[in-house]
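The next part holds the structures, each set out as structure tokens.
What follows draws every value from the coordinates through simple rules; no lab data is involved. Values in this document were obtained by computation on a predicted structure and should not be read as measured data. Cβ atoms are built from the backbone, for glycine too; each structure is taken alone.
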Structure I
Amino acid sequence: MPQLNDGSVAVVTGAGRGIGRVIAIRFAREGSDVVLAARSVDGMKETAAEIEALGRRALVVPTDLTDREQVERLGTTALAEFGRVDTLVANSGTGGPVAPMWEIEPDEWDETFAVNVRGTYLSCRAFMPQMVERGSGSVVIIGSMTGKRPLPNRTPYSASKMALVGMARTLALDAGPHGVRVNIVSPGPVEGERIAWVVENLAKSKGITEEQAEAELVAASPLGRFVKPNDIASAAVYLASDEAASITGEDMNVSAGVVMY
């Protein structure tokens with residue numbers, strides 16, 4: 001597995017739980033000090049403790065990624081502490097409402113885009129200028145296969161995740177001449193706490209049992225399984241490493257074969 005430069009610095013948003021926690025710990029294991037950003041302070045402290053047990057530094061910065069001032073403070077705090085940021089993993093996201101689009105309230109739609117799209121934009125805006133100035137850096141955006149393969153009654157989520165694909169490709173084009181790479185990882189159904197929520201809402205939307213909904217999700221994979229969180233972390237570390245030096249603007253599916261395009 002590619003290792004990161006020892007003492008490199010990664011920022012991971014949504015690092016208090018789930019995939020974000022696994023990604024943050026994996027970056028520490030592979031050589032990075034890690035800045036943790038999320039609204040869940042207790043969760044981030046648990047993540048930080050695991051990182052420090054690996055002998056790496058962890059900085060906890062409580063942040064609402066939809067708030068411009070808080071994200072700007074995240075950027076200045078990270079740079080003041082470490083002097084540079086080599087990798088941004090923009091992982092924060094929300095599942096949004098579950099209903100046909102014509103039944104979704106505008107505020108629900110706006111909230112989904114505020115977290116998934118605006119939060120990613122603000123994060124990139126906070127950290128990319130110093131990457132551009134330095135002439136190196138990597139941005140890894142965590143998207144979703146749902147941006148390409150729809151789930152019933154998930155229009156805001158799907159639209160926001162497809163927006164991230166366009167964001168990553170255009171950022172890669174703009175930042176490439178400055179030595180900065182931008183890629184997106186699109187996970188499929190991932191083992192963990194969120195999959196139970198997905199299964200529950202898929203079952204409700206299709207009028208089937210949760211057991212049938214889970215079986216339907218698993219059956220869509222040629223490998224016949226959900227994605228493991230560490231699979232997402234491995235992809236993020238690889239894209240941030242020097243071994244991916246010629247990869248930018250890519251949308252990497254990590255979906256156990258559910259999506260192949």
Structure II
Amino acid sequence: MMKLPFYQVDAFTGTIFRGNPAGVCMLDSRIPDETMQAIAAENNLAETAFLVKSAATYALRWFTPDIEIDLCGHATLASAFVIFNFYEPELDRIDFETRSGLLSVGKTGARLAMNFPARPASPCDIPAALTEGLGERPLEVRCARDYLAVFESEAVIQTMKPDIVRLAALECVGIIATAPGSNCDFVSRFFAPRVGVPEDPVTGSSHCTLIPYWSERLGKKELHARQVSKRGGELFCRDQGERVSIAGEAALYLKGTIVL
């Protein structure tokens with residue numbers, strides 16, 4: 001019998017029941033990929049993170065209920081929260097070895113700040129499935145890992161009722177819908193049905209694309225963002241050229257043990 005420490009953390013919020021819940025599973029050593037995928041499916045959270053400590057870093061992998069992905073912000077923030085609070089509280093910075101290279105998370109007061117690679121999006125044609133799936137025609141569309149669909153106002157984003165089946169036909173990880181914010185610099189929502197996440201409550205990785213776009217459009221490096229899903233979340237962003245900083249708070253919801 002194997003017992004694995006497990007935590008569920010709400011990321012990009014200071015209170016539980018908001019933000020984006022992520023599972024964090026602490027491992028003494030690697031376990032089979034199929035076991036990690038089965039745990040993620042059983043958790044049925046947008047992502048479950050798996051960590052193994054090495055000499056100076058943590059190996060970090062992320063799984064949705066359906067697949068392993070190459071970058072996840074909220075589960076990285078949740079992982080850092082667990083390490084800072086339960087394993088190495090003396091640290092000010094944690095380095096993670098991931099499929100997206102070395103990622104670091106540092107303490108900035110009550111917030112944790114992630115240093116991620118920027119993923120600027122290039123202009124592209126507007127796919128019919130995107131307009132049909134979102135139910136609104138965007139002002140412009142760009143593409144990186146995800147489609148970035150830009151709209152006129154926050155109200156359009158908040159009232160959007162996407163057709164998830166149509167969006168799943170698009171050949172991309174996810175679809176970002178964004179607009180200027182009424183009480184922040186910009187707002188967004190994120191849909192990723194192709195990888196088993198119909199709507200992600202708060203998405204760190206999408207801001208790797210959102211930050212370069214809005215930084216250029218607004219002519220500023222420091223940006224305040226909100227993801228206006230049902231749970232909602234708040235992100236404090238900085239454009240650093242080839243890298244971006246994405247900061248937010250986190251709150252512990254659950255601490256327990258997985259028994260295999």
Query raised in the report: Given structures I, II, which gives the highest value for distance in nm of label points 7 Å out along Cα→Cβ at positions 68 and 156?
Result: II
Query - Structures I, II, by mean count of other Cβ atoms within 10 Å over residues 52-59: label with the highest value - result: I
Report summary line: Working back from -5500 (helix-only ellipticity at 222 nm (-39500 (n - 2.57) for each DSSP H run of 4 or more, over all residues; to 500), computed), options I, II, answer is structure II
Query - Comparison of I, II by relative contact order in percent (Cα under 8 Å, 6 or more apart) - largest value held by - result: II
